[in-house]
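Structures given as structure tokens follow.
Nothing in this text is a laboratory measurement; each read-out follows from the coordinates by a stated rule. Predicted, not measured: the structure shown is a model, and the values here were computed from it. Cβ atoms are built from the backbone, for glycine too; each structure is taken alone.
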Structure P
Amino acid sequence: MENVPKEHLNEVVNTLYETWKGSLITAGINSGIFASLNYNNPVTIDFLAEKMNYDRDKLDKWFYFCASAGLVNRMDGGYILSPKCHTFMPDSPFKDIVGFMRLNDFFMRSVVEAQHSFKKGSSLDKLTEGKITRNYQPSVSDNLSIELIEYFKQYNMGGEDTVLDVGCGIGAFARTVLKNIPTLKITGLDPNLFAIEWGRKENREKGLGDRLKMVVGDAAEDMGEFADKSFDWVIAVNLFHFFPVQHRLKLMENMIRIAKKGVFFTETIIEKSKLATAADPLMALLWNDFTGFFREEDADKINNKLIEGHPDMKIEKHLILQNSTYLMTFIK
């Protein structure tokens, strides 16, 4: 293999650069450096070094790179954020990109522990005793899911409607929904007792006890206990990649049975984007129970069966999350 084509070498070098670039962006986010900058008033390295107790030479190297990558601009002896940064800063209108940038932090940690996280029965979540589950939803998943709220409103979710959130985790997304539609009554269902207890604590602290109830239950085993049309809406956000493909249709059918007005759920499709293709094996290093994103063929088969079985429902799908995921809507 001595005669490796130059384009192969160039591709590997470009991959390394983009990987290290992502690492430096993540370092800037985690260290608070990006958050200390703004778009108009320049901030000097000396000021940041003193304010944040950071090494000046390390900051100088970081800023040199970021300037070369167009992430910051020099102005009056200091630095300001470039418009490019607006795509992933907390005030960005592209919340999915914000979520993906936060996700990179989790992926980097899983890669560092790859000799352990690749083993059967192991994962970064297990290695950290559940810290990934606890921190992932508010920092990553909620940013990926927040645009769904506008679709909920579009389909007239509101008033005193009741909502069943299947696979609610620690309830962070449910609390975000209530922040935007405060009159709802939401029940969150999740098999993880630790996540439910953590979520209940959060609910008490935020005074949401009467609006958000969280219960321990397995979506695969316990959905049959809910009566027909016992909730106005049933939602499942970023859930199905934790279920084997052969069990997903049954869960969807149960959701439709339980809902009085409609159902929302997400399907991430591997073939839809490079991001999904790369994220699929990395997600498996984070959680043992990650079963994989949808293959497009499997999603089409399941959706066609649902369409054939429910001809009286208005069924639509919306492409979200940088064209990697569908929001499926089933309206009665």
Structure Q
Amino acid sequence: MITVAQPADLMISTACGHGDGMTEQKDSWFDGFTLAHVGVGKVSLRVRHGGTGPGLLLLHGHPRTHTTWHRVAPQLAESWSVVCPDLRGYGKSSKPATDAAHEPYSKRAMARDCLTLMRTLGHHRFVVAGHDRGSHVALRLALDHPAAIDGLVVMDSVPIGEALARCDASFAQAWWHWFFFGQPDTPERVINADPDTWYRIGVKNTPERLGAENFADFRAAVHDPATVHAMVEDYRAGLGIDRAHDDADRAANKRVACPTLVLWSIHDDLEDLYGDPLTVWDAWTTDLSGGRIKSGHHMAEDAPNDLAEAIHQFLRQLSPGDDPGDPSSIAS
């Protein structure tokens, strides 16, 4: 089912500029949040979490870290327990060695990390929202672990397998970095030679636009060669193992079982590439709604109030359960 939100519902133009292996410290930036490093098996994730209520997991995209949510997470934490990790490979989370198939950077591996993280923090069922690359992890969580996911929010994306299946000259020209990052070795050498130029630091990405602390965290990440390599591995996995996982689910007609909200930026290129993105997501979902955000690609930074309100509207329609019982009752 598709429920199309009217643009006026979302374009509201209000933006104004635990367990083992976990260490925590109180944080004064994300007001009321705790900064932690949480072991989730073979890797450790840096995470900020705060608020009260059912669990809400926010997943960033490339090349950001969890700090991209600093203007959104405190608003959502008024009624939700908000968890914002650095995905594996990003920011200050672990960067495991890769393999020939790039499986350690597959969205399935990242989804397992996130499931373990949420269980460790006491959330055995939760809502997940992801932007850009984080949206692919969020989708994989909903497809692989449906019993754990009460709602799904995806921002500025279509499924990886869908994007590659529909790839034409327009997509290749606009999203050429997907294929450049898929090449061996060269992307890391090019980026590490001048990260500021590659990531348009001081031009598009500035302290004024991102916020000083978020900018500092982002810039430190892209100046770390290990992080650059891990981020590129994310894309290499996308062209191979992630597409295979998506294609297998499409062939089996596997769909997201929970309510799904799709949001896209009107100043990004999703409409140029796909027209109405909801028509793409329809084949992947069972209960679909969505709409436009008046923003550039990094909507959590450019239009945080509009984004928080759109997510709030979606969350108010859910009846999430946060089962405090045995985590083994959730299929993995």
Read-out helix-only ellipticity at 222 nm (-39500 (n - 2.57) for each DSSP H run of 4 or more, over all residues; to 500), computed value -10000, structure in P, Q: Q
Per mean projected area of the Cα convex hull in nm², the highest-valued of structures P, Q: P
FRET efficiency 1/(1 + (r/R0)^6) of positions 109 and 173 (r between Cβ atoms, R0 = 25 Å, to 0.05) - structure with the largest value, from P, Q: P
For distance in nm of label points 7 Å out along Cα→Cβ at positions 181 and 205 computed as 1.1, the structure of P, Q it came from: Q
